[in-house]
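None of the figures in this text is laboratory data; all of them are computed from the coordinates on show. Quick caveat, the model's predicted, so the values are computed rather than measured. Cβ atoms are built from the backbone, for glycine too; each structure is taken alone.
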Structure P
C-alpha cells in the first residue's frame, strides 16, 4: 500500500514535532509547517501530499483562511481541521470551505490516524473518478 503523505500545519512547534514523530512511526510521510503561509508554500512544493492536518487558531493567517486558499488552489487535497479552541462557528465555517473533518485537541492518535486514512482514501477515489471520466472522454473522441 502507498504511503500517505500528510502536511501538518500548526504554529505550536512542540506539537508539530511530537505529532510528526508519532504519525511517522505509524508509517505516514510527514511534511511539517509552522504557519499558514509556510503550509501553503509546502503544499505547492510537495505534490504527494494527500491530507493536511491544519490548526484553526494561528497568528497572521488563521486556519480558515489557509483552508480557503488550499481548497481553491488544491481542491482534491483533503483537510482535517484540528483545534484546541473549538467552536461551532469555526467548525461550520471549515466544513463550508470543504474541510474533511474537524477534530479537537488533544485528539486520540488512533482516531486521528483513522481520519487521515479516510481522507486519503476519499482523495484517491476522487482522483480515480477524474481519470475514469477523462478516459471515457478520450475513447469517445476516437474515430
Structure Q
C-alpha cells in the first residue's frame, strides 16, 4: 500500500474460485471432515443445496484479500465475521466464485478499520465482516 489512505478508500475486488479439491485440501489442514463439505448425498440430506465450503475457509478468503491489499500477511490485527449464507461448491472444474471487496471506514494511529463485502452468486455470504489492519503512518 503506497498511497495515503483515508476513510472511504475502496479495496479492489478480489475474485477467488473455490473447487471441491480446495475443500478436500482445507479439510485435511483443518481436520474438519464434516461430510457436508464433500458429500452431496449427506449435504442434501440435512437440507443444503449440495456440498458447501467450510465457513472458516470463506472467512479466510476475506483475510487473503486484506493481506493482498496491505501487502503484509501480518497486517491483520483483528478480524471478525458473521456467517449468513453457505457457499455451494458444484462438482465441476469451475467450482464457486467468491468475490471480496471492501471499504475503509476510518484511519487513525497506523490502523485502518475496514468493512468487507463477501459474496457468492451475488449474495452476501458473510455479514458484519470487519477488520482492523496495520497501515503505514504518513511521514510528516
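With relative contact order in percent (Cα under 8 Å, 6 or more apart) derived from the coordinates and found to be 30, which of P, Q does the value describe? This figure was derived from Q. Looking at structures P, Q, which one was helix-only ellipticity at 222 nm (-39500 (n - 2.57) for each DSSP H run of 4 or more, over all residues; to 500) calculated from, given that it came out as -17500? Here the read-out was taken from P.
By the measure distance in nm of label points 7 Å out along Cα→Cβ at positions 11 and 83, tell me the structure among P, Q with the highest figure. Comparing P, Q by distance in nm of label points 7 Å out along Cα→Cβ at positions 11 and 83, the maximum is at Q.
Comparison across structures P, Q (criterion: mean count of other Cβ atoms within 10 Å over residues 35-42) gives the highest value for P. Calculating distance in nm of label points 7 Å out along Cα→Cβ at positions 91 and 107 for structures P, Q picks out Q as the one with the greatest value. For which of P, Q does mean count of other Cβ atoms within 10 Å over residues 43-50, calculated from the coordinates, equal 15.2? The read-out comes from structure P.
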